[in-house]
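Asks: Some structures are shown below for you to check.
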Structure P
Amino acid sequence: MAQTNLLARWREKKDLAKLDGYKLAGGFRALRKALIMKPADIISEMKKATIRGRGGAGFPAGMKWSFVPPGEGPRYLVINADEGEPGTFKDRALLSEDPFRIIEGAVIAARAVGLTAGYLYVRGEFFEIAQRFEKAIADARKGGYLGKNILGSGFSFDLFVHLGAGAYICGEETALLESLEGKPGRPRLKPPFPAVKGAFARPTVINNVETIAAVPMILEMGGDAFHALGVQGDGGVRLFGLSGHVNRPGLYEFPVGKNLRELIFEDGGGIVGGKALKGVIPGGSSTPILLPGEIDVAMTCDSMRNAGTMLGTGCATVIAEGTCIVQVALRVARFYAHESCGQCTPCREGCAWMAATIERIEKGTAELRELDLLLEMARNIKGRTICPLGEAAAMPIEAFVTKFRDEFEAHIRAGGCPSHVG
């Protein structure tokens, strides 16, 4: 499967981060098309494209847009640029290298759904990226592509940047909305869903950066053509990340359905030092690890689910033989224990207990029976929290213990990591 540069256009086209450069590359052609289309027809193209959300949940974007009820008054677009999933680094590249594409996609989305204003919710650590994006917004306003009466069409929409505080939980859409409103970033009970009652209690569409960046392409080439690039029910191209013990880490673009083994061993050049592969975390730290015999799998939402994991953000972390899985599990558990907002008891207490238990296992002071207790903790977190952070913490730990139980037992029997003991 050949690599493409439809989203990652900055590899071929220069000056996309400048308004003139973006226009020379065909920028805002899709917007001009959208401004003379019926809003329902724009949503129809999105549905034909079968683009599934690129933020991790994989919900069809066109369907999400169609959930917003008709009506008057303020209605909002929120672009989720929090990108706090460990191992994920695609959205920041789009924001830095092709900001006007995101602006164009936002205006098209607003036109389709009838939105009045939008917010780019940016992770606080991306301060310089946020500053550059604000400059792009100002240039777009000056050029007539944002603000009142866009390109003389009579349609008005404006976009603003909001910096978060760097909390993982604010990647969850309702916690993001709480933070946007100036409250602690804690998830809301649903229903009502954001499409009905979102930002400032008004109808709201929330999409990931990569999803919005694909919108101009979908409208320009047509939903059917975009869909044909991918697989049935999961259309288009998407960005895939590779990190960890791989010879050529980085950001790749392929049609949806790219084979994970091929991505690692052909495009990524295989494992550093010629070592054997021990496992792959396929889509950010919240996705359950795959063993070497499980990676002949298409990188689609459905295929990954059938393999017992998730595509997530599409950014894979490669782990070489010789790596201590218990230490990997401990890092993951500590991260989620730290990032839990504390609102739900199973997550607040369970994540801390999992981290403490794995720490004892890593030190060799735990008992063998605690492995079953650890699995019980993970299973008692899942499905018992307001938001998916509980699952994000529990699922990878459950997979680590289940698939590498011998290694966990060896730590307990040896009184610590066998590679360091004796």
Structure Q
Amino acid sequence: MGIIEIPEGLQTKLCVLGDNVLKDVPKNVKALWPGKTAIIVADENTWKAAGEQVAKLLDEAGIQQAKPKIYPNEPALHADYKYIPELREIVRGKAPIAVGSGTINDLVKLASDEAKCGGYLCVATAASVDGYTSYGAAVVVDGFKKTLPCAAPLAIIADVSVVATAPFEMTASGYADLAAKIPGGADWLIADALGEHPRDERAWGMVQTNLKAWLADPQGLKAGKPEPLQDLFNGLAATGFAMQYYHDSRPASGAEHLCSHAWEMFDLKHNGVNPSHGFKVAVGTLITTALMTEMFKYPADEIRKKTEALPGLTSEQRKQQVASQLKGTEFYDPALEISLAKLLEGSKLTARRQEAYEKWDLMAQRVKDQLIPFDDLKARFKLLGCPVNPPDIGSDRTATKNAILVAGMIRKRYTCIDLLAELGILEETIDTVLEKYFQF
């Protein structure tokens, strides 16, 4: 454990995971914001976990502090833009210190960027998200989940004594978020093969080169061993660095995250509580793994026979599809614009299908090599206490099918959902997957 290597040219200058490293916070605040007043932003849980100790260390180092901003545990805090105007003014002109994980980090990242603070320092309290080191903040704007551009943290400090004592559910959530890069990577391979989104080799390597090794020991993670926890944090940090370098979340997410966003849009709850991002992504990861497994079980000649004569959607039919899912919501207009922009008709659809058939065996082999087999992935998630069936996060069969369909409507990002739709077998494949792979 120690300083995590950061690729050259990134905004983040320091990332440390180690024992007793909270003591390094004051010297980094002095170095990064000389003479500035520090302000800690936390919630009630993260204040107890590390914020109080950080405040004491700052006092002992003679660093002036503003009154900390501590969000209450109830109601549950979400990364919603509605919090940004107030927080922006609170941190303006100061040295912001985010003490927390996903939500706190995203809020401080965006607020400090809009307030032109020159960056912020993150004290990570759990190995639960890849957003610590990423460029951009994932926040809800007028009900719609967006990744807004903003600078990554200048420094991240993760003390093992803090991270290791986080609720294990948060660690499991982080494992699921890291595992999502497996099918997310497969989606990028498909988009690359079809010329929709060429793969960036540097960003790809930052995430994918060691990904399966970082995920290799869920048993050790469950047993509380330090090495798998370090691997998990390193993997999440590396993924964030890839997004920081690429200025986009493509290296880290595909259709599995779009399913999660769809559930978030409809305020999915399980037993009255919103499931964590990582747990929604866990189910999305299993769904997209199953979709690709089913799709590529057909060799090229069979998929051609199965789909070549199927009619494509007209723009009017696509409008009706979007309306059936989103009419009357704030998501309808942007989703309609995105869906029509992605729609291929007539000769363009024919050309896409021909290209897909010609590259089918190549895509199938690449995707097979990329994916962790569904049963293996499910067993890992189950071991760690992650949800493995949609009802585990409060999504029945209808809501699950709708989430997959909506996932293809809300981002321009090309995924397996788009390819299935272009082949004319999306709904058929969804129905097969929900019947064959999941329990409702």
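The numbers here are math on the coordinates, done by the rules we state, and not lab data. Worth saying up front: this structure is predicted, and the values here are computed from it rather than measured. Cβ atoms are built from the backbone, for glycine too; each structure is taken alone.
Asks: Where is distance in nm of label points 7 Å out along Cα→Cβ at positions 184 and 216 largest, in which of P, Q?
Replies: On the way: P: 4.1; Q: 2.2.
Going through P, Q one by one, distance in nm of label points 7 Å out along Cα→Cβ at positions 184 and 216 is largest in P.
Asks: Here Cα extents along the principal axes in Å, for residues 176-367 alone was calculated and came to 53, 44, 26; which of the structures P, Q was it taken from? Working shown, then result.
Replies: On the way: P: 53, 44, 26; Q: 56, 41, 30.
Of the options listed, only P reproduces it.
Asks: With log10 I(q)/I(0) by the Debye sum over Cα atoms at q = 0.13, 0.26, 0.28 Å⁻¹, for residues 8-79 alone coming out at -0.58, -1.14, -1.16, pick the structure among P, Q it was computed from. Walk me through the intermediate numbers first.
Replies: Values: P: -0.58, -1.14, -1.16; Q: -0.46, -1.22, -1.28.
It was calculated from structure P.
Asks: Which of P, Q yields 2.7 for distance in nm of label points 7 Å out along Cα→Cβ at positions 192 and 208, as computed?
Replies: On the way: P: 2.7; Q: 0.3.
Of the options listed, only P reproduces it.
Asks: Of the structures labelled P, Q, which one yields -16000 when helix-only ellipticity at 222 nm (-39500 (n - 2.57) for each DSSP H run of 4 or more, over all residues; to 500) is computed from its coordinates?
Replies: On the way: P: -12500; Q: -16000.
Comparing all candidates, it corresponds to Q.
Asks: Between structures P, Q, where is mean count of other Cβ atoms within 10 Å over residues 232-239 highest? If you can, show how the numbers build up before the last one.
Replies: On the way: P: 21.9; Q: 25.9.
When mean count of other Cβ atoms within 10 Å over residues 232-239 is calculated for P, Q, structure Q comes out on top.
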